[in-house]
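Next up, some structures in structure tokens.
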Structure P
Amino acid sequence: MKLASYIADGKACFGVVTGEGVVTLNQRLGAASLRDALAAGALADMRKAAEAAKPDHRLGDIKWLPAIPDPEKILCAG
């Protein structure tokens, strides 16, 4: 399962990438961001919702964002 954050129809969204597009999960899970959904432990719910839905947007119709656009920390090594 590939999770992503993106902009679709002018709104920040998150969802699961499928072969043809992305299944938007914001409203399906009631979470504002991927970070919020992961913090709530909704990984299994994300998988179920994505398996039961068709893509909401084609990959070419979205603008990609960092997976977690608002991280609490950024760690670097090297």
Structure Q
Amino acid sequence: MRNKYCSVSNLDRQRIIEAYLSGQSALTIAKVMGVKRPTIDTIIKKFLEEGRVEAKKRGGDKAHKLTDEQKLAVR
């Protein structure tokens, strides 16, 4: 079994979808891959609903909040 909070790589996600499309159950895939079944269910659900296998990029807004003029005023 993987670490408690280990993320699933895009390669593993692809393998999960391939196994699902070949007819394996989520429980079987979970046991073989060492990933919890709800995670497998979520990956399959996203594939069926959105057609994507890759995980979405995470993180917040990286845009600068201040203009260059405001940055100079702060200094």
Fill in: Winner on distance in nm of label points 7 Å out along Cα→Cβ at positions 19 and 67 once structures P, Q are ranked, highest first
Q
Practice prompt. Taking -16000 as the value of helix-only ellipticity at 222 nm (-39500 (n - 2.57) for each DSSP H run of 4 or more, over all residues; to 500) derived from one of the structures shown (P, Q), identify that structure.
Written response: Q
Fill in: At a computed 30 (relative contact order in percent (Cα under 8 Å, 6 or more apart)), which of P, Q
Q
Discussion item. When percent of Cα pairs over 20 Å apart is compared over structures P, Q, which one is greatest?
Written reply: Q
Worksheet entry | Structure with the greatest value (metric distance in nm of label points 7 Å out along Cα→Cβ at positions 35 and 51, set P, Q) | P
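No lab work stands behind these numbers, since they all come straight from the coordinates. In this text the structure is predicted, and so the values were computed from the model without any measurement. Cβ atoms are built from the backbone, for glycine too; each structure is taken alone.
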